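Undergrad: Structures for review follow.
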Structure 1
Amino acid sequence: MLTLNGFVKGEVTNYKQWTDNEFSITVKADIGPYVAGQFTKLALQDENGEWLRRAYSFVNSPNHALGRQCMEFLIIDVPNGGLSPKLAKVNIGDDIYVGDKPSGFMTLAEIPTNATNLWLLSTGTAIGPFLSILGESETQQRFEKIILVHAVRTKQELVYQALIEKLLHQYNGKLLYLPIVSREQHPGIMSGRIPQLLKDSSLMNTVKISPNKQNSFFYLCGNPAMVHDTRDVLIELGFEKHLRRSPGHFSFENYW
């Protein structure tokens, strides 16, 4: 029996193809506790018996109906990547190894208690951990407004539309969803990049909410260029990076 230190063997229970190179897998494995917004590692062996490992965020809340042992991951098949091309070829019933100690600090517990408006700014597959956070009842109870921004290249990459529609209904006006497509033009969908749309106030004008230092908090999750440029814009606007020893207004996680 194969074993890998720090991992437990799981089973692929579902697979969904979103685009030519973007897909979701659901895995059942008895790993340690985790909270919404965190990540763990997946692992498979290559042709030479070497282990390939990579971190992926949970799309699901640990409190979802299937139970915390059923975990969903949103993955992009990276050309010439190590693990992702193998994950793209898994079948339902296949074995997969899952890190048994999830980690990560992009969670509800890290957000200062004074924040009542939560801005979730994501690109590509980095919407995953935000959907996990939105799956928690605490999110709905705690915040007055949550703005979910998802920037992609093409409309086809706006994944999980059925789930987002369900969340919009469930949040009953508290949740606002702003899709952004950069390489196509579509009615009712913004075009451009998050940093510029933040800098010129397009995001704020669209949702009719002006963030301020008293009640707003931003989580940034996505490609390093978006995170870097958005961080700079937020600093220009007077917001400060959040640290445990010095509470601020934004925090981020590179997702690449």
Structure 2
Amino acid sequence: MPAAEGMAGLAKGLAILEHFGQARPSLTISEAAELTGLSRAVARRCLLTLVEVGYLTHDGRYFAPTPRLLRLGDAYVESTALPQLAEPHLAAVRENVQESASLAVLQNDDALFIARSEARRIVNTGVRVGAAVPAYASATGHVLLAGLTEADLEVYLARCTPQPRTPKTPRTAAEIRDRVHRAREERAAFTDEELEYGLRSLAVPVLDSRNHVVAAMSVSATAARISMSRMRKDFLPILHEQADLLGRKL
């Protein structure tokens, strides 16, 4: 498909989506065509494509938005407001544990770091804002994957091709599923050199007002400096406290 044609199709689909709202919770093909100025044939193709990718449902006559449409709005919140809202909470974690604290969101199949409060150390863990790590190999990733439905998790596992970062990296769907389920049950995930030699990490979920996982708050430290038992005993309560406080703002 030529680039121009692809972009035109995207623009038409977005134009239709913009007409859904409280006043119009559902649309027919004719209504979508009339509101956007598109032909019925083009409107029909756009609507059926949006159904196919999961943004709309279709009962045979009416098209209506699905909850997945919220992700388009969430993408804006997560990429703009969320890092600013998280700053004081990441700073509080850093001051209490004397280690760098980060915030990450799930993007594609990676944990993408969108905010960070850096501890004053000569040697740091190498995490930076804008960096992405594989979800299957990281504590942040396990927490974020735990926010998926079981169906979406299985889709992720089916397409995931784990690459061993260290001998401890989970390499099978069963291993990853077990880590994710444990993170969901404990509201926390720990990794001990699964992502990188000498690196230990702890992550907890940030939940919004709908109880959806919107981000993972984490702390990473070198294995030579911080034990796993200390992470669980001293760091975990502080992370949970600050993640919960951040969640109340969302």
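Undergrad: Using relative contact order in percent (Cα under 8 Å, 6 or more apart), single out the structure from 1, 2 with the greatest value.
TA: Going through 1, 2 one by one, relative contact order in percent (Cα under 8 Å, 6 or more apart) peaks for structure 1.
Undergrad: A value of 1.00 was computed for FRET efficiency 1/(1 + (r/R0)^6) of positions 34 and 106 (r between Cβ atoms, R0 = 30 Å, to 0.05); which of 1, 2 is the source structure?
TA: Computed on structure 1.
Undergrad: Of the structures 1, 2, report the one carrying the highest value of distance in nm of label points 7 Å out along Cα→Cβ at positions 26 and 186.
TA: Across 1, 2, distance in nm of label points 7 Å out along Cα→Cβ at positions 26 and 186 peaks for 2.
Undergrad: Once distance in nm of label points 7 Å out along Cα→Cβ at positions 42 and 170 is calculated for all of 1, 2, which comes out largest?
TA: 2
Undergrad: The value -5500 for helix-only ellipticity at 222 nm (-39500 (n - 2.57) for each DSSP H run of 4 or more, over all residues; to 500) was derived from one model only; which of 1, 2 is it?
TA: Structure 1 accounts for this read-out.
Undergrad: Could you figure out which one of 1, 2 the value 0.95 for FRET efficiency 1/(1 + (r/R0)^6) of positions 58 and 162 (r between Cβ atoms, R0 = 30 Å, to 0.05) was computed from?
TA: The correct label is 1.
Undergrad: Right, another one. Say we calculate mean count of other Cβ atoms within 10 Å over residues 210-217 for every structure; which of 1, 2 gives the highest result?
TA: Across 1, 2, mean count of other Cβ atoms within 10 Å over residues 210-217 peaks for 2.
Undergrad: With Cα Rg over 2.2 N^0.38 Å derived from the coordinates and found to be 1.17, which of 1, 2 does the value describe?
TA: So the calculation was done on 2.
Any read-out appearing in this document is the output of simple, stated calculations on the displayed coordinates, not a laboratory observation. What you see is a predicted model, and the numbers here were worked out from it, not measured in a lab. Cβ atoms are built from the backbone, for glycine too; each structure is taken alone.
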